[in-house]
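Just below sit the structures, each encoded as structure tokens.
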Structure I
Amino acid sequence: MYAVINDRSRQYTVRPGDEILCDLGPELRPGETVTFDRVHLVSHEGDLKLGKPYVEGARVTAEVLGDVKDKKLVVFRFKRRKNVRVKRGHRQRYTRVRIQEIEG
């Protein structure tokens, strides 16, 4: 059994027990459950349900495991002969969730 869910601007193919990184935000605490109701596709033992754009009544529940940071991305701005050099770093924050159940 698997499903394709939409979280903001990204789509994930998930199965029960999978752990994914989402852009859910820091307001969620570890141990809470979150529900994804924008499900594009649900497959269960050969039965395939495809939504237009979402499958009616389908939802995926997941448990929040905590916040994590991605690898550091270095942004370097440089203009030659002008003595302009700016080095900045960015680490994207994600919320790690474990998929518990797929309904639909």
Structure II
Amino acid sequence: MVRIKIDNMLEKNGFSSEKPVKKDVLKSENFNIVRIYLKKGQEIKPHPEPYAVFFLVLEGKGLFTGKEEKFELTTNDGLFIKANEIRGIKCLENMIVLGIQDGH
């Protein structure tokens, strides 16, 4: 067992006016947890990844692309995307997203 102290999940100093920012919360052999900061208008273009991921919007609003669908998510909404499926995010309001990735 490992106890981890995590700073404020809604920490505001992670935003960049230039591009989305990904900050590691926890890395392990089995899964990774990251916080993703996006300012309004920023985008992570749709692309496949070799791992499954669960996105949880901690704050804000965005358009999430999965396979052939688009979902508008807001605070406290979540989305699971399987490994090798297309995923992307277009930020509609400044947004902080928690991403939980499987370890593959």
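Results, tabulated for the structure shown:
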read-out: Computed 2.7 for distance in nm of label points 7 Å out along Cα→Cβ at positions 49 and 65 - originating structure among I, II; value: I
read-out: semi-axes √(5λ) of the Cα gyration tensor in Å derived as 37, 17, 10 - corresponding label from I, II; value: I
read-out: Comparison of I, II by distance in nm of label points 7 Å out along Cα→Cβ at positions 57 and 73 - largest value held by; value: I
read-out: Per mean count of other Cβ atoms within 10 Å over residues 17-24, the highest-valued of structures I, II; value: I
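FYI, it's all coordinate maths here, none of it is from the lab. These numbers were taken from a predicted model, which means no experiment stands behind them. Cβ atoms are built from the backbone, for glycine too; each structure is taken alone.
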